[in-house]
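Down below are the structures I want you to see.
What follows draws every value from the coordinates through simple rules; no lab data is involved. If you're wondering where the values come from, they're calculated on a predicted model, not measured in any experiment.
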Structure I
């Protein structure tokens, strides 16, 4: 799951950079950029959820 999260992070960057390079300024570029940012957020959430957290028990 951690690898999938990192791949989603890279894919999100690719979507944003492709939108900036290929699309003319306007609504389409903004929509694709926001979609790429959304993919990055999903990837970050997946990476964070796959981390094992230790719970400290108090006496």
Structure II
């Protein structure tokens, strides 16, 4: 697993806050989705493949 940097995480948070102002719950869902997507991309996988791999690791 490749971790995301603080800079990457803050960028995601800023983008999502602009997209969904005033809806904290929806922001959290989209932040999680974007984190999964970025981690998958760094490992050369689709989001679905990444999730399946994480599930097998447990």
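Have a look at I, II and say which one yields 33 for relative contact order in percent (Cα under 8 Å, 6 or more apart), as calculated. Going label by label, the one that fits is II.
Any idea which of I, II comes out highest on Cα Rg over 2.2 N^0.38 Å? Across I, II, Cα Rg over 2.2 N^0.38 Å peaks for I.
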